[in-house]
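These notes open a run of structures that come right after.
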Structure P
Amino acid sequence: MTLIDGHAHLVTDDPAYPFDPPGGTVAEAVRNDPMTAERLLTALREHGLSGAIAVQRAHVYGYDNSYVVDSATRYPDRLAAMCVLDAQAPDSAERVRHWAKRGAVAVRLTSPGGNQHGGTPGTGWFAGAEARRVWRQASELGLSMCLHIYRWNRDESLRALASVTREFPGTPVVVDHIGSVETDRAAPYPGADGLLALADLPQVLVKVTTLNLARNIAAGIKPSVVVEWLVSRFGAERVLWGSDVTQTPGAYADMVRIARESVSGLSGRDAALVLGGTSASLYRVGTP
C-alpha cells in the first residue's frame, strides 16, 4: 500500500523564507519547532509514507508560496506543492501562471482574512467573476483546485461550488477538511446536505484530515465512522487523507496511526485509495 499525506503544512526558520503572517504574528510553537521539508521527509520514512502534498501555510507566509514550491523542486519524487492565492486580486491569473511555472500542481483558495472564528460573508473569494479567472487559468494549465471552507461560510460556499464546478468540468476540486461538515455531532451531520449535493459531480473530491478525525475522537466517535460515510457517498477514489501537520496539534506518529484506524472498516482496495492512491493519482507524487 502506497501511503501519501495529502495535506502537510511546511514551515522553515531559514531567513531566505521570511515570515509574513497576515495576522501580524506567528505562534511560538510554529516559530520554535518548524516542520521543514527535511523534517517531514524523515517523518514520512519513519512511518512508511511515500510522499506528501506540501500545502502553503498562509497564516505564516501569506501568499508567498516560495518555500513549498522550492521544497517540491528539491524533492520531486516525494513532495508536490499546493499554493494559496487571493483569487480576487487583480493579478490573480498571472499568479497562477507564476506558481505553476515554479512547479505548483494545485491552487488552494480560502476566504481572505477569515479563520475558524469568522470572516467576511459571501462566495466571491472563489465563485465571483474575478475568482473564475483563477479557475480558468488553472484549468488551462492542468492544475487542480482546493477549497478551504469554514463552518461559518460552509452552507453558502457548498451551494455556490456546484455551479463553478460545472463551468470547469475537467478541473478536479478538493473540498478540504470535509467542507467543515460536523461529523463530531449526531447524524444527520450539520452541513452534510450541502456536501452530499456535490457527490454527483465526478470531479469533486473530499479530503478528510486529522482536524476532522480528532474532533470525532474527542466526541467519542470512532474515526472510521466519518471515512466510511464519505466512501459510501463519494467512492474511495474521490476521498483522500491528510495529516494537517503544523496546523492541527499532535505528534505525526499519532496522526498516521489515527489515519490507519480510520480505514479499518474498508476493503484493502478502498483503504489504499484513501490513504494514498487518490492523492498519488491526483497530484502525481509518491509513486515510482
Structure Q
Amino acid sequence: MKEFLMNGRKHSFPENWTEVPKAQLPEVLKLVFVEPESGSTYHELLRVLLGFSGYQWRKQMRHFFGASRSEEHKVASTEALAELLRPLHWMRTDELTVPPFASITVDGQPWLLFEPGLATMSFGELTDAYIHAQAFVKQLVEGEERLDYLVATVCRPALPERDRQAPEWNGDPREFYNEHQVRARAVRLRGRFAEQKVLALVYFMGSLKDFYAHFDIFESGESGPPRKEDYPGQALIKNHHLLAEKQIFGNMAATRQANAHEVFQFLEEHHKDVKAENERIKAQNDA
C-alpha cells in the first residue's frame, strides 16, 4: 500500500489488485471495467478509495472548486487531483490478459485457469462467467457468492488424458464445462483463496474487454455488450436463443458448447450483412 497525507490525514492506496480492500473491490472493478473513462469516473474512483461518503466528497469538491475560488486555485486543485490519481495508473495499464497463475489447488486437486485470449472458452462458459462477474461487481447478491461461482466456472480440474483423444475435444486442458457442477464447486471456495479469486476475476474481466475489442457487433459502439441491460448477460442470452432457433451451431446445448470466437465471428459477419442491407434499403428509399 502506498501511504500519503491529505489535509493532514493519512491515507493509503493499493498498488496491485490484491491490496484493494474487499469492501471496496466491487465498486472499484465497476468503475475501472464497466463505466466509461471520464472525469466523473476518476473522481468517483478517488472517493471510493479514500473512503469518503458522497456528502464528504461533495464538501471536499466545493472546498476545491467552489464559486468563491479563483481560477488559479481551481487550476491548482485540478493538478493536485491529477497527481493524486497518478499512483492508481496501474489499474488501467497493468497487463490484465496474462494469466496471474496456472492453477488453484483445491483440497489437493489443481483447478486450471482458462487460457489467454479465451482461446478455448465456449460461448456458454463465457456467458455464465460474464453474468457471475457482473452480479458480483454490481453486488446483485451481497457478498462473495457470485465471485465463487465465477472462479468455479473459469477454474476447473484438468481433463483426463483419455478424453483428450475424443474427436470433440477442443484443445481446452480443463474439464468440459458443466454449469451444473459450478454450484457444488463454488461451496469449496467459500472463505478461501481470497488473493487468487481476485486475480482470476481481474484476469477474466481484462481478457473479456480485450476479446470484445476485436469485434464490432454492438450497436452501442462500445467494446462490449450494451451497458443498459435489464439483467446481466441479457444480450448474450438473447444471442443464445437466436442462434439456437436458427440452428447456426445446432440446438441450445450445441450453441453453448460452440467456441466463443467462432460464435462472435459469425455474429460480426451477420451484423455487417444486416447493416449493409439496412443501408441499401435506406439508399433506395432516399432515391
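We did not get these values from a lab; they are worked out from the coordinates using the rules stated. Remember, predicted model here, so these are calculated numbers, not experimental data.
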> Here helix-only ellipticity at 222 nm (-39500 (n - 2.57) for each DSSP H run of 4 or more, over all residues; to 500) has been calculated and equals -16000, so which of P, Q was it run on?
Replying inline: Q
> If semi-axes √(5λ) of the Cα gyration tensor in Å is computed to be 25, 23, 19, which of P, Q is the source?
Replying inline: P
